[in-house]
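Below you'll find a set of structures to go through.
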Structure P
Amino acid sequence: MTAGSNTFKLILLRHGQSELNHENIFCGWIDASLTEKGKDQARHAADLIVQYCTTNNVPLPQVGYISRLVRTKQTMEVMLEQMHLKGSYRVICGFHYEPGEEFTAGNTAVLETWRLNERHYGSWQSKRKPDILKEYGEKEYMYIRRDYRGKPPRADLSREMVQEVNDQGSSTGYLFKEPNRHLKYNIEEQHGENLPDSESLKDVVQRLEPFLRNVILGTAKKYDLDSSLVVAHGSSVRCILKVLQGISDEEIKNVDIANATPLVVELDKSNFQFLRRYYLDPEKAKIGAEKVHREGFVPNP
C-alpha cells in the first residue's frame, strides 16, 4: 500500500455502532446516537488512519464529509479529536460547493449533506429486522433489503414524532422516529431539496452520484488534495463503491460494509479513475461484513 502523489485516497467509513444497530433495527433516517462501543470504534478507526498516513507519507484528510444524521457527525467528531484535528462544519445543499470560512488553514473542513444519508427504509424504519423477516418471508425480505431495485413501502411522514406507547422500543427509552423534517432539514427545504419517504439502493445512487462527482471529487481536483474522509452509512458507502468501481447491479447486493472499518479507495489523480481499494483492517472488515449480511437471521448483537 505504498502511496504516491499521483493518487488520491478517498477514505470511506461507515459510522460506529449506534443505539439501533445494537438493537438490530432498521434505522434509516432515524437519528440514533452512537453507543460507547461506537465511540471506541471511531477512536480505533482514527488510529488506523493516522498509522496508514504516517507509514505511507500521506497527509491526514484535509476535507471530511458526513451525512445529516447524528451518528456520522458523532463519529467524525470523535475521530478528529483522536487525530488532534479541529473540525469546521457546514451544511451544504445541491451539487456545487464554494469554500467558505470552514476551508481555512488549521481546520479540517467537514461538509454535511443529506445526500450521504443512509437509505430511507420507508415503513420498515424503527422495526426489528427479525420481525420484518418473519412478516415478509425470506425471499421478499432479501429482495427489498439487498436487491438494487428493491424498495420498502413508503413511510407515513404525517406520523413523525407522534409518541405512542407502542413506539417505545428499547430499554434506552429512545423513540424510534425520524426527527421532524421541518426542523432537522430546514436548510434543505429552503433550497427546494426533494427528500424521500422510501428508497431503493438505485435511488440512493441517483441522489448521491452527482454530489460525489461534483463536490467530493471536484473539490479534490480543484485543490489537488491527497486525501479526503467520508463518514457515511452502509448503503451510501456501497453506492460510492458502485459508482467509482463500476460494480454491477447484481454484484452490489453482495457487498456489505462493517461499522467503523476504514476503507481506502485509490483514484488516479489525472482522471479520477478507480485503481484499487483495501481495508486498513481486512480481518475485522470481513467479520463485520458477514455479520451485516446475516442481520435479521440471527439474534440481536
Structure Q
Amino acid sequence: MFRVRESESESRSAGRWQSPRLLAAFRLTRSVALQWLVVAVIGFFAFAYCGVRLAAALQGRQLERIAVPAVPPETAVLWGGLAFVILALVVGLHECFHGVAMARYGSDPSYGIGVSYFVLPYAYTEVERARYTRAQMLVVLLAPVVGITVLGLALVALIPELSAVVLVALAANGAGSIGDLWMAGVLLQYPAGVRVDALPNSTVQGFGVYGPPDESTARRSNSEVLSRIAAGAIATLALFGALAIVLALASLAVGSGTVELGPVAGRWVLFRHEVDATGTAWIEIGEWPVLGLAVAGGLLWAGFGAVRARFRNYY
C-alpha cells in the first residue's frame, strides 16, 4: 500500500489549488483494517481460483473441477517455505510498482513495513506531502495489481510448468491489493478534476480528496448507490467464501470431506468439495450462481441502506 505524510516544507501549486477545499477524508481506522484483513484472506482463495481458471483458458484446457492432491507432511512444509519466499518477493515487487508510479509523477518514495492497529501487517511505499490528480493516484494505486497480473499471466501462457508458483504469487498479490482497490473505489466516486493529498494535522493513515475552493465539487450522483451495491456484493462473497472454507475444513476434520451447497441435482451448484479414495480433494464452484448471489446481496444491501436513510430523514 502507499502512504502520504505531511511535511513542514509543503509544496504549493499555483492558482486555484493554493487553498484547496477538503471534500472527503479516508482514514485507515481499526474497523477498516479488520475489514481489509477479512476480505484479503477470503480474497486470496478467490484470486487463486480465478487464476486457475484463467491459466486453464490460456493453455487451452477444459477445467470443470480443481484437484488438490494430498501431500505428505514434509512436502507440505516445503511448499509452505516456498510460499513464504514467494510472498516476500511479491510484496517487494508490489511496492516497487507503487514507487515507480510515484516517481513517474515527480515524487521521491521511501519504503517500510508496519502493523496497523496490531491487526493488519503491511509493507508500504511512502512519500512526503505530494498532490496528485485523481488519474495519477489511480495509476499509483492500480499499478501493482495490473502490472503483476499481466506479467504473471504472460508467464503462465509461455511457461506452463511454472503455473503453480505463479498462481500462488498472483493470488498473494491480489489479496495484498485489497486496500489499493478499496481506495481506488473511493476515488472513483468523485469527478476527475479532484486532487489527492495528505490529511491536514492527522496522525491516522489516510488521504484527503480536495477540490478547488471556488467551485462546487461533490460525489457523483449515483456513486452512493453503486458503492452500497459493491460493498454488499463484496461482503456477500466474503461470507460465502468463509462459509465454504469453514464447512470444508469441518467436514475434513469430522466427516468424509464432502460439502455441497446449492441444488446439487441441478446446474445451480454454488460450491462442492469432495475427497476421493486417493485423498485428492476436488473443488467445484458455480461461477454464475455465485455471481448472482453476490449481485443479490449487493442489491439487498443497497435497498436496506436506502430504506434506513429514508427512515432517518422521516423521523
Structure R
Amino acid sequence: MEKPLISFIIAYYELPARMLCECIDSILALSLRAFEREIIVIDDGSANAPMGELTKYGEDIIYIRQAHKGLSVARNTGIQMATGTYLQFVDSDDKLIRPAYEHCIDLIRFNAPEMVMFDFTHKPSDNPNYTDSEPQKGSRLMRHQNIRGTACGYLFARSILGNLRFTPGICHEDEEFTPLLLLRAEKVIWTDAQAYLYQQRQGSISTGNHIRQRLGRLEDVKSIIMRLSVQADRLPIDDRSALQRRVAQLTMDYLYQIIRLKSPSHYIERKIEELRQAGLYPLPNQDYTSKYVWFRRLINTQAGRSVLTHLIPLLSKER
C-alpha cells in the first residue's frame, strides 16, 4: 500500500464538535486524493467525545481517544500513529486555507524539501501571488532571521524527526520542538503564502487568574530556554550559533512578557538573577534585530529596566 503524502495530526480537547468538523473539512477540501492524505484526530480525553459528529467521515479519518495528558502527549501520539511522508499539525479550532496550502503542497511535490514554513492569517486573502525562498539549511535560516515557534506553521518530513518529541506537561512546547527540528533539516523553504487560518478563542478567565496563569506559563518558557541553552553548548559551531540566537530571542521575549504583565520590580530582578546564574543574562551583545538591540541595551542596566517597566505596559495598552 502506498503511504500518504501528508499526515494531518489534529489534537482535540473540549471544543465544540462543529469546530473540529470545520477543521477536518478544510483538509478534505484540498486537492489531495484519498490515499495521499491521512487525517488523525487525537481526542485528549474530552468530557463529551465527538464520535457521533465524526461518523460521517467514515474512513477519511482515524479517531483516537486517550486519557487527558495535554497537547504534547496528544501530538506525540499522532506522530507515533502517522505513516505519511510529511506531517502537519493542525489545531482543532483552526483551518487550512485551500489556495495557499495547495501552494505548499506543490512545493513539497516539486522540490522535496524537508520543511516548508508558511504564514498565518486571521482573515483569508485573495492574493494568488506568493514569494518563496531558495532552499536552505534550517541552521542557516535560524542564524539569519527570526522564526515563529508554533508547530502548526510548517510541513515537515517525518524522516527528520528521529527521536525528537514534544516535552510532556509544559506550555509553549512548540518553542522547544521547532528550533530543534529546524536544526535537523538540510533543505527548508519559506513561503509568504498565508496557508493557515488562526482563530483565537477568547477565554472567560478573570484578570487576576489570567495573569497568574500567564506567569506560570512563562516559567515553562524559562525552562525551555535553559534546556535549549545547554543543548546549544554541545553543538557544532553553525548549529550552536543558530540555537544561541533563538535562545537570546526567547530570553528577550520572556523578559518582555514579564514586564508587560506589570510584574513588581523585585519579581523582575529575581527572574533576571535566575537568568544570570544560568549564563543567560546579560543578553548577548549581538545585533539580531533592531528590537533586540534596543531591548538589550535597556534591559542590561538598572536605569534601562526602569524605562522598560514604564514603557512596555503603555505600548501594550495602545495595541
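What follows is calculated from the coordinates using simple rules that are stated; it is not laboratory data. Predicted, not measured: the structure shown is a model, and the values here were computed from it. Cβ atoms are built from the backbone, for glycine too; each structure is taken alone.
Some points to look at:
- Computed 2.3 for distance in nm of label points 7 Å out along Cα→Cβ at positions 100 and 228 - originating structure among P, Q, R: R
- Look at mean count of other Cβ atoms within 10 Å over residues 108-115 for each of P, Q, R: the largest one is in P.
- With distance in nm of label points 7 Å out along Cα→Cβ at positions 28 and 236 computed over the structures P, Q, R, the top value is the one for R, the highest of the group.
- If you line up P, Q, R by Cα Rg over 2.2 N^0.38 Å, the top spot, with the largest value, goes to Q.
- For Rg/Rh (Cα atoms, Kirkwood Rh), for residues 196-259 alone computed as 1.32, the structure of P, Q, R it came from: Q
- Given -10000 for helix-only ellipticity at 222 nm (-39500 (n - 2.57) for each DSSP H run of 4 or more, over all residues; to 500), calculated: source structure among P, Q, R: P
- Comparison of P, Q, R by relative contact order in percent (Cα under 8 Å, 6 or more apart) - largest value held by: P
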